[in-house]
Structure I
Amino acid sequence: MAVSGVLANVPWWKSGIVYQIYPWSFQDTTGDGVGDIPGILARLDHLCDLGVDAVWLSPVYVSPMADFGYDIADYRDVDPRFGTLADLDRLIAELHARGMKLIMDFVPNHTSDEHPWFLESSSSRDNPRADWYIWHDPAPDGGPPNNWRSMFGGIGWKWCEARGQWYYHAFLDKQPDLNWRNPKVVAAMHDVLRFWLARGVDGFRVDVIWHLLKDPDFRDNPPNPDWTPDEPEVRHILQIMTCDQPGVIDLVKGFREVLDEFPDKVLIGEVYLTIERMCAYYGEALDGAHLPFNFHLLMDPWKAEMIGWLIEEYERRLPPGAWPNWVLGNHDNARVATRLGPAQARVAAVYLLTARGTPTLFQGDEIGLTNGVIPPDKVRDPQEKNEPGLPGHDRDIARTPMQWDASPYAGFSSVEPWLPLVPGWETVNVAAESADPASMLSLHKRLIALRRKHPALSIGEVRVLTAAGDLLAFERSLDGERFVVAMNFGSELIETSVPAASGGQIVLSAKGGRDGEIVGKRLTLAGDDALVIAFG
């Protein structure tokens, strides 16, 4: 979308809003109950109306779909269930024509076990790709080489009879990990990036980027002294030898070098790490990821004091000149409207879209979708199947189809979708909420329009004013323009003094009904409400 004025010289990924599309669940046009690329093309008007700037597209590559596209058999083509390479080229062109960008998902840690590289590597110990994956001889007792586990439960090694060796898989055994200590693997994957960049892709979100390197000496992971039986089994050990290894940031810098061969691209890294370690992925000279994903709104308690601390700690840890980002939801985590409740989800939307840093919005969160209800016979997620009933191991609940209208199957498909619709879809859908000025969708549209209109809300500075009890208040400012955002994390009325808010005009309320009101010496904030207060 066209920008002018102070934003004209700001990279689009700093001032813009990223919208994640999970292609299985956005729009089906072929009548198979699964979304597809032509379906995305058919729904671009929604993205324009919403006002987002870039689409992050979860994997659409050729895949056996053991992990729903994160097990890739061909990095350079589109899986037929989603369409064709020509369809993807058209999507790039149509997004660009509307002033939007396309960010592809890049999955470099592992391939499918059906990828030609692995078929060759697994055939013998002396083929040209013999060391493209992580192979190891058995332990003295013939068992696995060490105690490394799979993130999806169980042992992280699988026996290969043809080689008489074990291969490591951080996820499913059908997702063998590549050997990123092999320069030929690095070069091949860099060429994959160039293939898509040459087709006009505007950047990449790199899957599990902190997993890429493993301990070269294959040492055991140490036990986790804080593990409890209600946690996933993989957390019984600390992933020190298999994640965030020395040298991994050099690989990230290598990705960045490839992107820098093309103008105006963005590199986003998936990193579920502490703020300090996450910020290391920017690179000391800002030569790493432009935006290592900040998942702390997903990882940490939704408390005013915590969010205030996160803002200040994040700003303190950022390398000079680095740009922050915030994520409220994605395809791997429970829906924000369920995690926080519908009322606080509106407050959280205000935070996401007024915070300093690039916001990423997950499809369906803009209409307040809650977790899906998945009967046992409808479960599709291999993680849930491996460790059923454990918190955080059911990803289907966030992947249910987008709900467009009150027609059969919510306008997503003409047949029963691959996952069930969320109960209440007859009213929680784009059409119904577009007609309701008090809806979650209308709130998102207003917030995005406000952010786009006022550079102070997109690229301005941030200062925490107070973070105590249920009250968080922070200030955004740029070139004489100033806003105060006040948020009530509780259900009870707050009446207090926030001197920086005095005299300002309320331009948006999460609950509605206060536009135009002038704030006096005392700030009154209803339970589960958030205010955007303008000055100047």
Structure II
Amino acid sequence: MAKKEIFSRFNLKDYNKELEEILDKKDFSSQAKNLLLSMLYKLEIGYKDYAIVKSDSISKEMFLENIMNIIKEKCDKIELIKPNEDNLDERKYYAYPEEKKISCYQNEATILHALLELDEKNFIIQNTDDIIKNPIQTMLKEGYELDITESVTDFDGWSWNNNLDKGDPIDFFLIYETLRILMGNDFLYEWKKDISTNTDYLKEIRKKSKDLCEAICKYCILKTALDEKNRKEITNELKKLKIELAEMENKTVFLKEKYDQKKELSEKIKIIDKILNNKNLLKEEFDIRNSKLSEKDKIFSLSDLEEIIQKERENAVSKNNEVNKILDPKNYLKRMEKLQDEIDLVEQSGYKKASTQILEKELVNLQKIFIEVLKKVLTISNDKKQIQELIYKFRYYLYLPIKINDEIINIKDVEELKQELEKTESRIITKACKQRALIIINQDIRYNAKIMRKIINTKIIELSSITAAFTKKENVISINIFDGEVLDRTETIEKDKEKDFKIKFEKKTRLFI
């Protein structure tokens, strides 16, 4: 049976059978095999709720197929380690892609983390130097892993709970999720698996919000600079960029150097081609190189040398192409502008003074920018389905974790953000009522939004299953909130605008139309 056929008819029985067939061919311990079965079972039962809460995710079939493929193709050895063993240091898992090996604690979340580290996470960033590219790629890769493992750690088929701890890169997870909400899960998933250089994904984010894109770049640089060694590397890379910019500004000298470099590379490619097309020359090159190498480093055969020289040719061609791009007048100016922008961005990040306190402040500022972008998204969301999805996404965002003063709290509990979050949620609710995505409880817009915020600010998995029953009391209105037939909780609100209520009291009312 073809692999696609298996996953197109995915159910629990087929999934177990397919996994067991894979594990039968693996030299894993019985303990490791049982842990993998348990992990994928949790993924199976938790993914439905995970997909509902996040409102934007890949299909369960595609999700599980990717995990199964990692186990089948990229993992040949699993080492299970007990907590506090010296060889694991402070981490709960390690991955060794070249050896197709993982070491991890004996639980479902850490084994999934380790497996995901074996998977290729490309997140290719075009037209950007390492000084910015590497910190952003680190954020995306670590954020992606936490996004995926959330389906195991936070969803169990009954409830939704945040289970990140202080050792997790919570800040990177938060930034990744804000990008997912803004750009869409498909955008990030394509970025992760794309091995080409045809799409400038960072440019696409910049189109949505230049301010948010720059805030993310600066934060990632700051986070990298917490480590003193990294801070020194950033300083060194910054010096190189400044030198290159200064050289490019002296156009005559710079272009001469580039033309000389192009000439050297072209000559090198020509010589390599001669060697590759002439067996006698290849043999001569083999003897010359081996005469200069130590015994342990000698080239084993002509075919090995051919492979080495072919890679040298590819490298020379790549460098030659880069030089040709720079020599193009349009690219020349673009490169100068890019260098200046990167230098300004790194210097403005204040990386030399990086500290956890500054990072916390910058992360909160980043969220303020994101909230402003969401308001703009709201203005162009004009149909019922878009509004309902935005309600789910914003509800999920409110419960995203952030670390403040070494304490993990929800975004909605950050004092500096509370007021703006409440205003934004009220705007979403009002728009949803106007678009007939939500019922109108009270004619007064502000009071209606206040009531609705109390109801939908919940961890009930499926918002469409919520009903509410209102009861008049002496000074307040009591709201019994139900998940289906089960009473979830009771809220109260001040008794006001009583004559403007559009619903019947003492009767369950469904919110989503």
Value -20500, calculated as helix-only ellipticity at 222 nm (-39500 (n - 2.57) for each DSSP H run of 4 or more, over all residues; to 500), assigned to which of I, II: II
Per mean count of other Cβ atoms within 10 Å over residues 162-169, the highest-valued of structures I, II: I
When distance in nm of label points 7 Å out along Cα→Cβ at positions 98 and 450 is computed for each of I, II, the largest belongs to: II
Winner on distance in nm of label points 7 Å out along Cα→Cβ at positions 50 and 466 once structures I, II are ranked, highest first: I
Mean count of other Cβ atoms within 10 Å over residues 42-49 - structure with the largest value, from I, II: II
Origin of the value 18, 43, 31, 7, 1, 0, where P(r) over Cα pairs in 20 Å bins from 0, in percent was derived from one of I, II: II
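Taken together, the values in this text are just the output of simple stated rules run on the coordinates, not laboratory data. This structure is a prediction, so every number in the text was calculated from the model and none was measured. Cβ atoms are built from the backbone, for glycine too; each structure is taken alone.
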